[in-house]
Structure 1
Amino acid sequence: MQKRAVWSIAGNDSGGGAGLVADQRAAEAFGAHLCPVVAAVTAQNSRAVTRVEPVSAELLDAQLAALADDLPPATIKTGLLGSAANVAVVARWVDRLRERAPVAL
């Protein structure tokens, strides 16, 4: 049986304690297949976040379109989106998929 896909749309934490890294550990603990969608990249450690760079809305949309084609979500989880444009992209995808996948904001 194939594991259910969980889309995590969030930031990549260079310190390894939050964001997509933490979501991967949680998904593994629950036996889910995490599809990490990078919405932002951070420069951070265990003490501070020193920089945040969002990916472009176009790149975010392309990541989600690629997943929708092959690994549709059983659940969508969001974290750091990084920009208003990225929030709009995610809102459009959530609207398209709302009947199929619950969302954790």
Structure 2
Amino acid sequence: MEALLLVIGILSLALLLKIVVTVLRVGFYVLILPLKIVVGVVGALLSLFVVLPLAIAAGVATLVLSPLILLVPFVPLFLIALGVWLIVRSYSSGKRPAA
């Protein structure tokens, strides 16, 4: 059994040495290039499935909320009209507001 473990250890060291020699001979750029491609594909998929729906949702929210935002200057007029309406309603019902 020890002989088998010794053979496996020697083979794994030989494989590790072969990988190190390949990296040093070929260079890091050639080995990193596939990783760059994978990162590019992951980034493209992330932008397609995450950023694009968020952008569409933001656009729809803008289309829905922008008319309401344009009505903001009329809020004081609306509040004044609401106050006048409440006063007129309280007088027209026959009850006097408490002083």
Structure 3
Amino acid sequence: MGIPKFFRWMTQKYPVVLHQVIQGDCIPEIDNLYLDMNGIIHNCSHPSTPTADFQITEPEIFSGIFAALEHLFTLAKPKKLFFMAVDGVAPRAKMNEQV
């Protein structure tokens, strides 16, 4: 759900916080890298093209998450802090809504 308009406020107030990183480009030095893990977890646990017979094991999900984290860490090379934020369990109303 997030904080309404937070992303827009953050990128307008601090435009340097949003920097597209393309492998091979000259990447600026980064002290701190903060990740919202929800997108990474979702991408590793749900297929981009869902099928009725899709199955994935927990070890496969974790392997995908670790590979994504390693890739991001290798690209950004944060000097001081690598922070990963993970939400807790969603409220029952949201769980029912997402089913």
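Which of the displayed structures (1, 2, 3) returns the greatest value of distance in nm of label points 7 Å out along Cα→Cβ at positions 20 and 44 on calculation?
The structure with the largest value is 2.
50 is what came out when percent of Cα pairs over 21 Å apart was calculated for one structure; which of 1, 2, 3 is it?
Values: 1: 32; 2: 74; 3: 50.
Only one of 1, 2, 3 returns 50 for percent of Cα pairs over 21 Å apart, namely 3.
None of the figures in this text is laboratory data; all of them are computed from the coordinates on show. As the structure is a computational prediction, the values presented were derived from the model and not from experiment. Cβ atoms are built from the backbone, for glycine too; each structure is taken alone.
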